[in-house]
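Enquirer: Next come the structures, one after another.
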Structure 1
Amino acid sequence: MVKPQDEVRSGLEVTSPERGVPAQKPVTLAMVAKHAQVHYSTVSRALSPNPTGIGADTVKRVRELATLLGYRRDEGAAALKRGRSRLIGVLVPRLTDVALATLYAGIDDAASLAGYDTVVANTWDEAERRRSRLDSLLSRRVDGIILADSHIADHTAHELSKLGLPCVLAMRRLPSEVSVSTDDLAGGRLAAEHLISRGHTQVGIIAGDITASTGIERSQGFTSAYRESGMDVPQSHIIASGFGALAGYEACRKLLELPERPTAIFAADDLTAVGAMGAIRDAGLRIRNDIAIIGYNDIDISKQLPIPLTTIRSPLLEMGRASLKKLLDRISGRPVDSELLKPELIVRSTT
C-alpha cells in the first residue's frame, strides 16, 4: 500500500506511483516569485494588465518566467478582487454579416488594447433570442455591453441602465441612448444625389429592416433628397426587405415586376445590393446600362465583384473602436455623448 507521503515530487509535478500518472500542480504567484527571486507583490503587479510602480525590465522578466513555468492567471479570482470582470459583452444580429463582423473587429481590437476581453452573441434580430443572450452575458458579470441590434421600441438599453450596467449602441441609434453610428440620413442623401446627377428620375429602394434606424434613416435621407429635387419616390417603389443577399434578391424581383420599372436602385446595405444584382442578371438585364445600383457600407467584397459596386462607405472599424472607447468612459463614470461618423460616396461601375 502506497501512502500519500510516498509520492515523489519533481519540479512542479506530483507523481503518484499508485496511479502512475503525473498530476500537474498549479503554478502559483508564490512559485513565480520564488523563481524570479522577487517579492510576491512584485509578481502580482508585473502580471496585471496595467503594471504600475515597477520597471519595464522586471515586468518583461517576470512575464517571460511565468510563461515558461506555465502560470495561468485566475481571471475569476482577479475579477472578484477588483470588482470587475474586464469582459465586454457584444450583441449583434449575425456575425455572418460582413459589416457587423468588421464592426466587431474594431470593438475587439480596441478592447484588447485596453486590457479587456469581449464576448459576442448573435441575436438574429429576434426578441426572445436577444433576451436569452443578454441573460447569458449578465451571468458572466460583464462590465458593460455594446448593442448592435437595437430596434425602435426596444427597451434593452433602458433596462440595462436601470440595472446600473453601462451600455452603448453601435451602428443603430435610439433616442436618448448613447450611440456611435454613421450619419445614415446624410448617407442616404449622398446616394440619392449621385443617382440624380446621373439622370435617374424613376428609382427604387430596397430599404432593409424598417424597424432598425439603419433601414429607416438611409431610406429617409434618400427620399428627402429626391423630394427636394422635385421628385417623389412612390411607396410602391420602397420595399421593406430585411438585410442580406437573399432579401435583396427577392426585393429586387418585386421592383422589376412593377409597371414603371426603376432605372436605378438604392439598397440599404452591400450584401442586399449583391442579391439585387443577381436578380437583375437573372432577369436578363444589364447592370448600369439597364439598371444602376448603389449599396451601403463599402464592405471589402464590394470592390472585388465582377462589376464593382458603387456604395456609401461607412467607417465600420472606426465605429467599433469608438463605441468601445465610449463604453469604457461610461464604465469609469465619465460623461459621454453620441457620435455620428461621416459617410462617403464611393463611385464604381454599377452606376
Structure 2
Amino acid sequence: MNYLRITIAKIAELAGVSKATVSRVLNNSGYVAENTREKVMKIVREFNFVPDARAVNLSKSMTRTIGLVLPSTSGPFYMEVIRGIEDILSIDGYYMLLMTFEASRDKNEIRRKYRSLLEEKRVDGLIIFDPEADEAFVQQMAKAKKPCVYLGREYLKIPIDSVSADNVTGSRLMMLHLLEAHGFKKIVFVRGPLDSYHALERFKGYRKTLTEWGIQYDERLVFCGNFTREGAEMVAQSIFSAKPEAIFASNDEMALGIIHRAKQLGYSLSEMPAIVGFDDAPWAEHINPALTTVRQPMYDIGRTAAKIIMDRLSGGSHRTPMKVKLHTNVIIRESCGCYKSIFE
C-alpha cells in the first residue's frame, strides 16, 4: 500500500477529473458517474488517502457540535434526554454544547443567546426544550439555515421539527385506570406551574376524562404543587383535608412529596388514599409504596431528536418538518391500591 502523502489536486490529476468532482465523491454529494466515482475511489484506496477533518469542517463551516437547550439539568427527566442525545451524537463523532435556563432569570435573554449560537455558526444544529417559547419566536427559529428540533411541544402551525410525549393521553390513561380499575370518583389533581405547557396538557387530560365520565369538575379538588416535592408537601395537608379517594400528582416529584407528608402526618400505607404520578422517574419503583405512574419515553425523546438533527445534516430524504409524538403508558405498581392487600 502506498503511504505517500497525496492531495485532492493530485487525485484529480491522476483520475483526469476536476477537484470539485473529487470533493463530490469524497463527500458523497451531488451527481458523479459511477465509473468516474470508482476511478477516484481506486486512487483514494491506493494511496490510503484520508481527508483532513479540520479542513473538511472548515470548508463546510461545520463545528461537529450540536447545541442542547434545557430548562434545567436537575431531575431524572433531563438526564435521560441527555443520555439519548449523546448516544446518537457519539456514533457520528459529534459533541454537545449544553445551555440551561438556570443561567438567567430572564428567559428571553437565554432565547437570544441560543438563537445567536445558530446565527454565529457556533453549532451545526440545536435541540431545544423550551415549551413556553411563543410562536413568534419559534417562527424565527424555523427560518434558521441550520436545523432545529424543539422538544416537548409540536408547534403544528410552524415548519419546524419537533419531538414530544403525548401528555394529554398519558393523563387520560391514568384517570381511566383510577376510574375503571378502582371505581374512584373523588380524584384530586395536583398540577404544575400555571405557565407550564406540560402542566396544562396533563390538566387537560384530567378534565377531559371527568367530562367523558359525567363527573362534574370541582376546582376545590385541584391544587398547585409547581412540579416540585417541596411545593406538593406545602399543599398536602389541604389535600388530605379534602378526603379524596385518589390523588393524581402530575409529576413524580410531587407524588413523592405527598407520600412523604402523608407518613409525617401518621398515615399508614393501608390508610393512604391512592397516590399516583407522571414521568416514571428511575426511583419510582423503589420508594414505599412503589409508585404507580405514567411513563414518559425520556430517553427516546432525546434519541429521536438527535436522529432528526443527524438526518437533516446529512441531507436526508425528509423534506417536510417532522412532528413526532411518542406514546406514554401507565405503569401499575402499589401506590394506586392495586396491591393494597399486601399492607393489610
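Enquirer: Thinking of 1, 2, which structure, once Rg/Rh (Cα atoms, Kirkwood Rh) is computed, gives back 1.14?
Expert: This value belongs to structure 2.
Enquirer: Can you tell which of 1, 2 yields 1.5 when distance in nm of label points 7 Å out along Cα→Cβ at positions 186 and 274 is derived from it?
Expert: 2
Enquirer: Where does the value 11.0 come from, among 1, 2, when mean projected area of the Cα convex hull in nm², for residues 106-257 alone is the thing being computed? All intermediate terms of the calculation are to be shown ahead of the outcome.
Expert: Numbers: 1: 11.0; 2: 10.5.
Traced to structure 1.
Enquirer: Another one. So if we calculate distance in nm of label points 7 Å out along Cα→Cβ at positions 26 and 170 for every structure here (1, 2), which label has the highest result?
Expert: 2
Any read-out appearing in this document is the output of simple, stated calculations on the displayed coordinates, not a laboratory observation. What you see is a predicted model, and the numbers here were worked out from it, not measured in a lab. Cβ atoms are built from the backbone, for glycine too; each structure is taken alone.
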